[in-house]
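What follows is calculated from the coordinates using simple rules that are stated; it is not laboratory data. Every value quoted in this text rests on a predicted model; they were computed, and no experiment measured them. Cβ atoms are built from the backbone, for glycine too; each structure is taken alone.
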Structure I
């Protein structure tokens, strides 16, 4: 039996799906826009019961990309977690968890962590 490739839709494509779905278009018509089968569109819409999920937004407490880049530079310069935390005005535990969560001190990359 031949395996099918998994279909991935961009955020822009998903937004278009939701817009068309709100206007009342059928799954078949929406799928035709992407030259795909209606079941692939149904999978996207059914994940949330046919109701468009709210836009995601990051908490104000989360580390910013600039802070993550600073962590990355500091790790490359062999700075301690304490000194990084002081520089960013963050708790050392926050910095430590961020580093552990994202490949450790040797593999930390700000772009991957964001």
Structure II
């Protein structure tokens, strides 16, 4: 789903790219077989920025990739800022669509 952000992570836990599309693309194989070749990660955005990075963010124009994907972290990634990523088994509920909001209301009304 495009409302779920995906991330490709490098060897040193650094984010290489964020996308609303399935990444990385596994060429020459049907999507049903992709998990046999690589790992896929859902991005859960919990950020800790230094003040200087926030100042850099607001001073930069919206980048082409940010505009294309509608993902603000791409602005800093394109500017060379490193994002470190850590894996978790916790499936966080993200509220990006009306359907997500309805699901959250359903889950919390059961508690």
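Taking relative contact order in percent (Cα under 8 Å, 6 or more apart) as the quantity of interest, name the structure among I, II where it is greatest.
Between I, II, the highest calculated value is found for II.
A value of -15500 was computed for helix-only ellipticity at 222 nm (-39500 (n - 2.57) for each DSSP H run of 4 or more, over all residues; to 500); which of I, II is the source structure?
Answer for the origin of the read-out: I.
When Rg/Rh (Cα atoms, Kirkwood Rh) is calculated, the result is 1.00; to which of the structures I, II does this value belong?
Clearly, the read-out refers to II.
Out of I, II, which has the highest value for distance in nm of label points 7 Å out along Cα→Cβ at positions 11 and 59?
Top value of distance in nm of label points 7 Å out along Cα→Cβ at positions 11 and 59, among I, II, belongs to structure II.
As an exercise: mean count of other Cβ atoms within 10 Å over residues 35-42, calculated from one structure in I, II, equals 11.2. Which structure is it?
II
One of I, II was used to compute FRET efficiency 1/(1 + (r/R0)^6) of positions 43 and 83 (r between Cβ atoms, R0 = 41 Å, to 0.05), and the result was 0.30. Which label is that?
I
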